[in-house]
Structure 1
Amino acid sequence: MAILQPLIDMAEICYQQGIRHVVISPGSRSAALTLAFVRHGGFQAHVCIDERSAGFIALGMAQQIDSPVVLICTSGSAAYNFAPAVSEAFFQQVPLLILTADRPKEWQHQYDGQTIYQTGIFDPHVKRSFEVSPDYQHPDVQWAINRIANEAINLASIAPNGPVHINVPIREPFYPGLEEDFKASDEVRIIKRSEKETVWPQSMWEELLDEWENAPKILIAGGQQKPDAALNAILRRITDEWQIPVLGDCIANLSGDEFIRHHDLFLGAKDAGDLRPDLLITFGMSFISKEFKQFIRKNPPKWHWHIGEDAFLADPFQSVTRDIPGIAASLLEKLFERLDYQSFVENSDLSQDTSFHDLWLRSERNARQKKHESLKNLSLLNDLSLLDIIIKYTDNRYQLHIANSMSVRYANILATENEWQGVFANRGTSGIDGCVSTAIGAAKVSGQPTLLIVGDVAFLYDRNGLLINNLPQNLKIVVLNNAGGNIFRMIDGPGNLPELETFFETRHSFSAQRTCEDSGIAYFRVSGKEGSESIVKDFLNSDGIALLEGFTDPVENTRAWKELKRVLQ
């Protein structure tokens, strides 16, 4: 038997539980874990020297395949560098299995390298933390590691999904001898966990139907979620047959012209109070639109149902009256069936106010028209005009990834009329760290043409993700280089401060060109409106991974953005 046989068995358990991807950051103390997965032969192993980037690459993979991805690192500060990705995975409900090698506890505070407190290091941003004993020869420890590995994998995949951490203290010697056989033992046991089916009681349905019937004005709104064909289908039926408006940010992944997409542009108007619903039904996670959140807070509905599988009661609108556990598509389908049957039995139409739907639809069409008029009037190259060109020339083959800060706000207005193969953004914590690496991970496993829109600061912050071998050739990256954090000119507060450029925007003169040269990425550059469409088309039609960097002026960007918002208010 190998000296660390339980770790070899842990890899086999992961494989038999369906895990196929492992992201590894090299190190010495983690050698036994690394070799257990690499020598297994059943995993695709991805190597990334920077643990922070590695964490986000794994997140991007798990986000796509909806299955845990294993993360491995050595002891000490290496583990801490997983933390940003772990917290994003926790709040975005993405399954990860984090394996951190550690040194035995007796070496803490003994001036021994790479020795820190690793027990529960990611708490409370994981679903659970485990730690195994380093006494791998003891039968009880072998049994415990087998059980813990099964439990951790199952837990990561139970709704709401999320990251689970196993800390693995390892004593020396941990490098295998030439005679050691890396095979799983006969004692490996797989423990499957069955899904729990949501059953809604009859009393709840009676209350829901009663509230529905007493709400003439109903609005359905979706937060961040993955593309869901079944949900899209039932929402289209509800809005088409019952004339109920359905609203969603771009990251809600609602596909179809029936839905409200430009609420960001018209809900700030002074006379928007007529759009207040009697009943609001929400699903999904975070909403990008600050205007929508503020609108509901100022105009709270009488009833607000939230449908989801969250472990916490989320109430960002400060108006929830009913928290309904379950999958939105299933509940709305059953609700539709019950209401449709009731209408048939009673031989009557539903009592919803169809003029409410018409009002939302007129607001949507007006905003869309004015948006297009405003974009046509942009004679200079700025972030808006460049993205408008890029999005115009993309087709429905693309999966869209959006960085945070201004990129996601631009996309929530400009990317709403395209049919994408999914729109993704790290809106769990909404940080700029890891946006590039997440898109890399997603592109590596999705196989779809992938377009990333990212600001210059977020790009520079996460360049190490591009240091991996075998970069995905289906990835196109657009960098909006306005020489700093342009969002600070656009939000209330810092825009008028004398310290703006130095301490908020952090002005710089860097570009992405040398990063592209180092990583073998085709580089395209746009700095003016003339000829930009031709460059964009060349960029999108190029073979392999490519990056387009658009150089824009922050003052012009601010003017164009505020003018677009002004014409709709």
Structure 2
Amino acid sequence: MSEHVTESGPTLGDLQARASAWIAGDPDESTRAELQALLDAGDQAELLERVGVGLEFGTAGLRGIVGAGTNRMNRAVVRRTSRGLADHLLATVPGAAERGVVVGFDARVDSEEFAREAVAVFAGAGLKVRWFPSPRPTPLVAYAQRVLDAAAAVVITASHNPPEYNGYKVYAEGAAQIVPPTDAAIAAAIEAAGPAVDIPLADPLASELVAPVPAEVVDRYLGELAAARPDTPGPDLTIVYTPLHGVGGELVQRAMGEAGFHDLHLVPSQAEPDGRFPTVRFPNPEEPGAMDAALELAREVDATLVLANDPDADRLAAAVPDGNGGYRLLTGNQIGVLLTDHLLAGTDADRPLVVASIVSTPMFRDVAAKYGAHAEFTLTGFKWICAAARDLERAEGRSFVYGFEEALGSSVGTVVRDKDGIGAAVAFAGLARSLAAEGRTVRDRLEELYRRHGLWVSHQHSITRPGSAGLAEIAQAMAVLETQVPEELAGQQVLSSLDYRVGAEERPPWLEAHDMVALELTDGRALIRPSGTEPKLKIYVDLRGELRPDEDLDTRAEELLQRAAAVATDLAAFVGLN
């Protein structure tokens, strides 16, 4: 999501006119009243946030705070977005009406209502609709599109954002997230859709075009997950799992049981879907405190492994015993490196391919090389990981085995052309079981990999600047790097730089022009970019150090992490956002 305003900004009169026009086209009495109250109060600052810009449809679809106005998620926005998508499909995809659209939603407070709006619009446009009438994981919806050969899929979800958010995620060609220029074409169709109140609707309960997704799709999904991972005989493990009030619990329990994991303990306070997320303020397993309840239960049952999904179950977090009676959370990079090693060791694929986002650890490439696999880096986002996988499968005959990003996203095989926290959870449990059969632990294996390939550490530094003014600050910070880069950062010499905003014609399509700059350092690299879904500037630093045979892993890692944090601080200061 991004926002654009003129240099001087719209006047109060402009904002009042926009608000009045939006109210006239809004089918929802509550959001009409909400915006009218701001209009009556003459609250220019709040009107600027609500109607000064609109939620911009991009490759990630839409995501924003639920409320009234063009820059919020609401029924009118969902209705217009669905009509624009429907028009785009009917105009560009052969057989789109018959192939239709799959619709799913997560457990957020407004998700079912928004999903019903989408179903009504698609059917009203003459598209067949297959939908999940109850909350379901995002990867299952993407899978359903693939096996039903639908023209597109829509998931109403805000993934791991706070409870006041919701979103609209789109899958299209190849049952994968959209990439440019499809996003721009859909955005243009949305712009042309007209007022929400004028958009034709069908009754989701009465239309012959609407039906639930067949129940056997779930069985097929679980069967394909089993075929995509290595067979890992070994002892049963005591595993603690939390869906973080999300929708992953049911399918994770089924998948784990079918894989032979029967000692699975769900965190009771977080087991049921609840879009209010009552035990966590920020339902992201990366956030401090989000995993506390799971770790407490793990200590009670002496768990071998702790696993968590985010609320729409497309990400996987994990924790393992630390050897001192506690548990240590693994980073997304550590999970990615471990699964890269595990899945490549267990594959018989010809010309294996693994793909990671460019902000993920460079260690991934070293691990892949040991198995003779081709490792590819892409721009951030699984849309690019899957686009690269499909292109390299077609052009070079490669076999995609695994993809990951440092933000806890993993995709095991080609079951889902997006990140899938359910498939990743069972694959990671299999890794732990195969090690247990040899008398080793996940932590043992991670240390072996560090000693073989070098100890890579990763530090991420995020700077939040909310609102339109904040986005302008972030843009100005990135502009600094158009004309100059630092000579050194915290003692690390800057050896070279690569500005991804230019030179795209010399790179593959999954490394297209992007608002990001990479700096090669003496012992690693640093990258800086704005977030694609939040008002943040993100800095990623990866440093490598040797781990001597007699050297303690934790002590050496902490030393490197402090150096990486200093690099990030210096880079933030250089662009004026310290």
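Rule-based calculations on the coordinates, nothing more; no lab input. Since this is a predicted model, take the numbers as computed values, not measurements. Cβ atoms are built from the backbone, for glycine too; each structure is taken alone.
Tabulated values for the structure
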quantity: Structure responsible for 3.9, with distance in nm of label points 7 Å out along Cα→Cβ at positions 444 and 532 calculated and labels 1, 2 on offer; calculated: 2
quantity: For mean count of other Cβ atoms within 10 Å over residues 132-139 computed as 14.6, the structure of 1, 2 it came from; calculated: 1
quantity: Ranking 1, 2 by Cα Rg over 2.2 N^0.38 Å, for residues 284-499 alone, the structure that comes out highest; calculated: 1
quantity: Of the structures 1, 2, the one that 4.4 was derived from, the read-out being distance in nm of label points 7 Å out along Cα→Cβ at positions 20 and 100; calculated: 2
quantity: Highest-scoring label, criterion being mean count of other Cβ atoms within 10 Å over residues 316-323, among 1, 2; calculated: 2
quantity: Structures 1, 2, by distance in nm of label points 7 Å out along Cα→Cβ at positions 12 and 476: label with the highest value; calculated: 1
quantity: Ranking 1, 2 by distance in nm of label points 7 Å out along Cα→Cβ at positions 36 and 428, the structure that comes out highest; calculated: 2
